[in-house]
1. So mean count of other Cβ atoms within 10 Å over residues 32-39, computed for just one structure, reads 19.5; which one of 1, 2, 3 is that?
2. One of 1, 2, 3 was used to compute mean count of other Cβ atoms within 10 Å over residues 64-71, and the answer was 26.9. Which one was it?
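What follows is calculated from the coordinates using simple rules that are stated; it is not laboratory data. These numbers come from a predicted model, not from an experiment. Cβ atoms are built from the backbone, for glycine too; each structure is taken alone.
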Structure 1
Amino acid sequence: MKKFKNALEENKLAVLIDGDNAQPSSIEYILHEVVKYGVITIRRIYGDWTTPQMDSWKKHLLLNAIQPIQQFRNTTGKNATDSAMIIDAMDILFTRNVESFVLVSSDSDYTRLCIRLREEGKVVIGIGKKQTPKSFVNSCNIFKYVENIIDEHKNLKIRNDQENIETESNIINNSDDHLISLLTEAYLMVEEESEWVDLRKIANNLKKLDPAFDPRTYGFPKLSKLFASYSEAFEQKRDTEKKKIFINKK
């Protein structure tokens, strides 16, 4: 399996979503999981957008910058979405500079596609429900169950809420909850042997999670000063020799 590059920011991802098979309520959690593996350069979702059952997707497409791909159901009982997504994946394989494919579906029809992509040296990450057939799961380099992704993010929010309540000064108000969760998630995305994480890696992850992130939005000229303002949740140290700042979550 191809190794992901340092800090993951150079690994280009194509995220292809089976709109007939995936759930719109889980897409934000899925995208937050995916950015752990690199930068998403292509975000596409496939389905027949003339049908009422696709209406629930529409607000999520705008919020998450996902491009809808129209595929009419020309024949009853046939899954045209599968075919459109497979053809598009092959086009991307040979015409775009993409190193990894993320296939969001629980459908075993994508098994052969996964095998073909891997034959070309691409990394394939599958995301689907726990009922996903083993043939599809085993054809991926990595497979993530969407139920586990959702549970992890919900548990992270619960832990952050509990920590906020337990702070002695109780200075973290509701407006800060989202920021603390964002900083924590960016910190946890960095897989290091040490609990001390390079601030620059956290900064890269913050941009992946929120492209508009800027410490000046919160009244601080630098990210290090923003972390310093939450000393009850994070601590930092400077390595003057390497000219780096490291963050640790308390």
Structure 2
Amino acid sequence: MEVWVDAGGVRLRGHLARPDAASGSGRFGLVLCHGFPSGPRGAAKSAETYPQLADRLAVEAGWTVLTFNFRGTGESEGDFSLAGWMADLQAAVGHLLADDGVAAVWLAGFSTGGSLAICTAAEDERVAGVASLAAPADFSSWAADPRRFLDHAREVGVVRGAGFPASFDAWARELREIRASAVVGKIPPRPLLIVHGSADDVVPVVEARQLADAAEAPVELRVLTGAGHRLRHDPRAIAALIGWLDRQHL
């Protein structure tokens, strides 16, 4: 079903999937996060297939699943910033926890969404566990040339406002300071799944190992032989996620 999430006055378009009676109670909740769009005007089509994945996870895992468009993508309002996307994710956690019957919330995210899921969980004890798939350890490649990256963000359509950002320096500073590798150690002993493709040509697999090492505690690291960056469309990655969800307990 279609829902709208309020992120501090920014309206985010979302999709809420519930399990049927035969699949489970839905008392476990999952927020499912997409990555940064690619290609000219790619923001308009961001997360188009995520509602179908949410529906599948609800049926196969028996969870209540919320997926949504981060600000600047799809039909959601606003313009992209890393801090803004983190605020969106925090709002989605609150939205799902307010749902009748949901007792606890986990996060799962792909690429940028996976990194921000780690960063959000590190600072939010409401999150019971995290699965990150093809997630970068940091955003240093964006931070290396923030003006160029802002131009790219405008090209793909996640930055729409002519006057945005109000402070370029503050916007660029977030690209340097928001780093999953710096905070992932705050997640354990909560469960953490890291899935990555061995042939990822966008985010090198070494970044998955950096995240696992930085956690400084046992985590579940799955490297998929021959897999690229688009793990959303790799059956092995989805199977790994579903298996991990099945092993979660309060």
Structure 3
Amino acid sequence: MGDIVGRPGREIIARLVKDLKEEEKIDIVVANGENAAGGSGLTPRLTEELLSSGIDVLTSGDHIWKKKEVYALLDSSKKLIRPANYPPGAPGNGYTIVDVPGKAKIAIVNLIGRVFMEAVDCPFQTVRKLLREIEKQAKVIIVDVHAEATSEKVALGWFLDGKVSAVMGTHTHIQTADEKILPKGTAYITDCGMTGPYDSVIGRTKERVIERFISQLPNKFDMATDGVEMHGVIIDIDDNTGKASGIQRIQKK
């Protein structure tokens, strides 16, 4: 699932995810939750709310640090991860391993981009080192690339083709129409989209954002509430090889 934004995003997750898992026979649901608390950040209470709604693992990004109360949870939870390429000493872990009963172990890796974002360690070098460790534990490897620049996400997709099962972009809140299976068996999409209010500017009320663009003066961006949709992708992956055989965009109201 793409970035969950505020209460509207949490509510549609609670309404749709469990039924979708049953209908589509989905083994694991991964969602980016860094904007679930009022549109910026995540708290322990909301983490539990999202996990109880049917999500199995929550990834994050640059906004995960907005709520300090989540830092301890990042250190203790195997179901909430932060980008692996933050410098050493940052709370939490950059990947987790999930054991799906009767099926394969699945690794979920979180990366963050550097283009048009804050300076962090190289996502390419970081994931290359991590894969040496992860490959010993799981064949199925899913990567959330939380990045601003399309070029950086595309480059990471090609860099990881054949090394991981799927590369899914998040952060820009607009679903792209470039889902594909790359030549060596990696499923790819530049951005999964947003789970939240689409009658908005990427989740915020249109009027406040437009005012900011026109005046260039700071103002408060309020959460939008209308036109709520859940966006993401469903990926088919072979347990034995770790190769993807299908990727399908979803948009549900």
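1. Values: 1: 19.5; 2: 23.0; 3: 26.8.
Of the options listed, only 1 reproduces it.
2. Details: 1: 15.1; 2: 26.9; 3: 18.5.
Going through each structure in turn, the value belongs to 2.
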